[in-house]
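Please go over the structures that come below.
Since every read-out is calculated from the coordinates, none of them should be taken as a lab result. This one's a predicted model, so the numbers in the text were calculated from it and none came from an experiment. Cβ atoms are built from the backbone, for glycine too; each structure is taken alone.
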Structure 1
Amino acid sequence: MINMARQREAFIFDLNGTMIDDMAYHVKAWHTILQALGADLSYEKVKEECYGKNHELLERVFPNRFSPEEKDRMSLEKEKGYQLAFRPHLKLIAGLQEVLEWAKTQGIPMAIGSAAIRFNIDFVLDGLQIRDYFDAIVSADDVVKSKPDPETFLKSAALLGTEPATCIVFEDAPKGVEAAENAGMRSLVLTTMHPEADFTAYRNIIGFAKDYNDPAIGGLMMK
């Protein structure tokens, strides 16, 4: 059991797959769009590509094919499709509400550091009425380079006024854990979309959890 209460100064949360269990809906939305555009990609291959900014994903699959304006249009189309499909299932991952409430009472600064656009972050924060828990938000719109570049998490720490080494990053994706490692931060992994075996390359992981009721997070609220 990890007693993070004795080693933390700030928490940074990824959003998709970390706060809400929605990554399958993102993958499905992208798979539908990419197939319609002529990409012969399996669901599993699309899942591998689901990291970073939407423009970056489109560029990886279709190098130099679309203009920025076309990418904007397809990105918004994808997010609207995702939101429509996921809205009936919108809820926090089990146990997270209690963790947020506890951290708030302890005065632990918290940020969201996500590759999602503000349109999607607002969909979650306002839909679940949890905006007041967070002292800073860094979205895809706020950075030049997305994960695995450390910019998202370093900017989150700067906005919180904390040093990177004091931050614990909650993540669900290998590229996100890599970004945390590149930022000099520890990471706790939610295994909502990827098994532990997908994270063997990283040395900054302090634990794995299936949700926020998992014993790996139990030490968080011991004080």
Structure 2
Amino acid sequence: MGSLQSCGPCNCSSYGSRKVYNITAQPIQQWLVDANNAGSASGMNPATLLAIASIETDGNYAVVYNGTYGIVQVGQDRLNGYNCLKGTNYKLTDLIAQGPNITEPSAAVAVSFDILGRSLHAVNLATSSFKLAATGWNGAMCGNNGSVQPYGAGCGSWPIPTATTCYGVAAYQLASAYSGWWNNPSTGQPDSYYWGGLSPVPYDTLPTYIQVCFGP
């Protein structure tokens, strides 16, 4: 069985797959307001944040796995960078709404999305590729060149990927699945940057699930 961390090629029939929620499904779209706010703050299309929430946790803000916490699985290094930027003292447990600073799920999701959005924006600017930005968030690299400082100078740096993993492909597939949220109405073109808040749509706008493919 392959994985989404693979460098590809990504092929469901050869290496396997898994189903994840489309971003209009209720478990993901329930966080649309928080995604809109974080997208505005970070400069990313909120659909990109929802896509990664789907891949990482199926939209479950309370997940803890292998040292990462919350709806988009933030690690201590990212949280340190964000605290450095904001002058805050968030703990990883805040990201699952069980911390000393945050005990409300929406607030935990809001901070997690802001941490993610700033990372995506920095790599997106450097590469003009949301697939590479998503790959960078996941951290499984298939080559890298240079680094970005998404939380400001002195607040940590992360490598810039040079090749897309199956994780990056899956994130793009999810984010772009609904053109009403992906295409900038001002240009009529796909746009991973923030162009405005997304309006809620019926949960069945897309099929509940979408299949994402593994690589070797």
Structure 3
Amino acid sequence: MLPKSSIGRKKFVAVTGLLLVGFVVGHLAGNFLIFAGPDAFNGYAAKLASLRPGFLIVEFGLAAIFLGHVYVTMSLVIENKRARGTERYAVDKNAGDRTLGSRTMPYTGIIIFLYVIVHIFDFTFNLFKYDKTIEGIDYGLYGLVYNAFSNPLHAGAYIFVMVVLGMHLSHAIQSLFRTFGFANPCCMNKIVTMSLCIGVGIAVLYSSIPVLILLNIIGPATT
């Protein structure tokens, strides 16, 4: 059952957000196997698929965490907007916090939510019907990802969302520390620096995959 109090819901958002950060890092590690070549990347995907149907429990749990995080966050945003007449991210009520990240949290969250839906259909069901072959050879999921990111528009949209994700994570980490009372003045600068490093790092590392594919630095012939 979701907490009814405002403080309880803020803590729920913070904890589920932290869990989602863990998933983002783990997913990045799996994605990076694309640098090891088709066999390693497809082997990883096949291993995950072989864990079904048991793995469905993890997937449903992750989906519940994600949807719960989105739902409770939006309820806090709406509640805060009604109470104050402003569009502020309700998890963080620090009146002096008017960074770009804090002002855009609801919008970056919506962009990420919509992209996750598209991303699932994109690489799970090949939404955009990309070929899996490269120079006449079927490379399976590796070929699908490679051909998708060889399209500048597709790659550009992905990079844009990764930048948005980095911004969202950066401010979310700061909000987490504030929510649990760990953001005292003496260490806030360090927390901000750490969160910025994590946000930028996530954005750069995820974006490196389509960038290197566009530059033809990685591909079947280079591994």
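Brief remarks follow.
- When percent of Cα pairs over 30 Å apart is computed for each of 1, 2, 3, the largest belongs to: 3
- Value 29.4, calculated as mean count of other Cβ atoms within 10 Å over residues 46-53, assigned to which of 1, 2, 3: 2
- Structures 1, 2, 3, by relative contact order in percent (Cα under 8 Å, 6 or more apart): label with the highest value: 2
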